[in-house]
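Each in structure tokens, the structures are laid out below.
Rule-based calculations on the coordinates, nothing more; no lab input. Keep in mind the model is a prediction, meaning the values are calculated, not measured.
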Structure P
Amino acid sequence: MILTDKQILAEIDKGNILIEPYRRECLGTNSYDVHLGKYLAVYESRELDAKMHNKIKEIEIPEEGYVIQPGTLYLGVTEEYTETHAHVPFLEGKSSVGRLGIDIHATAGKGDVGFCNTWTLEISCVQPVRIYSGMPIGQLIYFAIQGNVVNYYNKKANAKYIHKTDRPVESMMWKNQF
């Protein structure tokens, strides 16, 4: 079940959902709009290795915007810090962003119960497009869960993305044992 606007507000009041900064005009019928933060990152190397720490180079989006290019993976970040303690959050792109040929995530659209952070975006595009800090980039949808949670994300010993940040975070796949 997807939470409606009224249910999202009730869960915010209960402390089960936190969105900072919260803006009432960003609350939709059954979602909450999130915005692109002022930082992007790209990997320093064109060849990535899943067993190695692939370093990133940070880009601050200037006021006049930044043109992203096809064939490059950009890591972005939401302006909004969120906490979700009793629901499964899903981040989806806005249709207006998709109509510009921009994808905001390759595979990581689902959060976990207990996720507390900004969202790192995996941005790609089909043609050059100028993007801006603060532009609406996606929407959070909250799903109700059934049953009790034993393993909250923010309490897992092996959780890799729990350090609060306002910058994109590179892949931590290299920390896995395989």
Structure Q
Amino acid sequence: MQLQHVNIKMFVEGPLGIDPARVIDIFHAWIRDKALDGLLIDVADYRHVPAGPGVMLIGLEGDYNLDNTGDRWGLRYNRKASLDGSNDDRLRQAIQAAAKACLLLEETLANESPLKFCRDEFELCINDRAHAPNTPDTLSVCLPEVETFVAGFLGHKDFTLTHDPAPRSLFRLNIKSAKPFELEKLV
């Protein structure tokens, strides 16, 4: 199964600690400074949506957002454009993009806020119901490859993967590591 449109959400550790409106200016600066890979186009404000996408940095290949989906803040990277290579390549690209944005946001806000992203938990989602519907079959096909990928970048197998089986949801796995990982090593 080819996994395209990979999403990674790195959760905020503890409370958000900032007004999400602050990220609007930061995302505009990232566009101006070409701070992230890919073509960054615009910023969209969805803070009015309860437990929703928050503030989005729209890109051609992928979007970034300070996301509150599920009433849990985090930084989500959503790969929109198809990517050549293996599933491992696509998973790696998404986690690297998310980690780079998290580190940049922590660095940008270092003097203003205690914003920090978890180093032991994240969410992996496939935003493509045609290729990866949220079914037991998709889970059985994807799980070995995802487990191999996660073990590879964590450097150990001491983690749990939890699947959200809700049929109306995207295919989603929550990954919880027993040992913290370093975002810097993912970039």
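For volume of the Cα convex hull per residue in Å³, for residues 60-115 alone, find whichever of P, Q sits highest and give me its label.
Largest one: structure P.
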*For relative contact order in percent (Cα under 8 Å, 6 or more apart), which of P, Q scores largest?*
P
*Compare volume of the Cα convex hull per residue in Å³ across structures P, Q and report the one with the greatest value.*
P
_Given -10000 for helix-only ellipticity at 222 nm (-39500 (n - 2.57) for each DSSP H run of 4 or more, over all residues; to 500), calculated: source structure among P, Q_ = Q
*Comparing percent of Cα pairs over 11 Å apart, for residues 84-131 alone across P, Q, which is largest?*
Q
